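J.: Input: structures, listed below.
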Structure I
């Protein structure tokens, strides 16, 4: 299971631990990932995704999963999220 947000593509970053003696050793900064179920009003069902806390706030701010997916860039989305985006767009076009 990779440590990557399925909606924003946010992943681990690298940096240094710096001691009091100014010794530097490499470390990783991992994203704050959460397993959540997001509801789609268009498809009337839930989707389980592993997303960062920042992405969850963004989804709430934009007004839900459907609105977030409408503005999301395809390059940032995982293959699962990309399939959800296409299903939502197809359902909205049919209505």
Structure II
């Protein structure tokens, strides 16, 4: 599973870099930082969700989605909005 996730992340990161260069958008350091924290938290959530399901703990799996998954999505959406608003101003 982690090999496939790694391949997907690699392709997505390459697509992001190519897309940013094509549109001539540069990201600030804090946008990269917020994105990295959000992505790390999302990967942590996925790992713990499937680990809890494997141990037959569905309530713990659901709590991981809520407690760590929701903030991960919020951070990723925040980074995206910061970049989109700054690109729109330019």
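Values quoted throughout were computed directly from the atomic coordinates according to the rules given, and no laboratory measurement underlies them. For clarity, every value in this text was computed on a predicted model and none was experimentally measured. Cβ atoms are built from the backbone, for glycine too; each structure is taken alone.
J.: Please state which of the structures I, II yields 1.36 when Cα Rg over 2.2 N^0.38 Å is computed from it. Don't jump to the answer; show the numbers that get you there.
T.: Working: I: 1.36; II: 1.28.
Going through each structure in turn, the value belongs to I.
J.: Also, quick follow-up: Comparing structures I, II by relative contact order in percent (Cα under 8 Å, 6 or more apart), which one has the largest value?
T.: Between I, II, the highest calculated value is found for II.
J.: Which one of I, II has mean count of other Cβ atoms within 10 Å over residues 32-39, as calculated from the coordinates, equal to 16.1? Display every interim value, and only then the final one.
T.: Details: I: 13.6; II: 16.1.
Among I, II, the structure yielding 16.1 for mean count of other Cβ atoms within 10 Å over residues 32-39 is II.
J.: Assign the value -28500, calculated as helix-only ellipticity at 222 nm (-39500 (n - 2.57) for each DSSP H run of 4 or more, over all residues; to 500), to the correct structure from I, II. Walk me through the numbers on the way to the answer.
T.: Values: I: -10500; II: -28500.
Only structure II yields this read-out.
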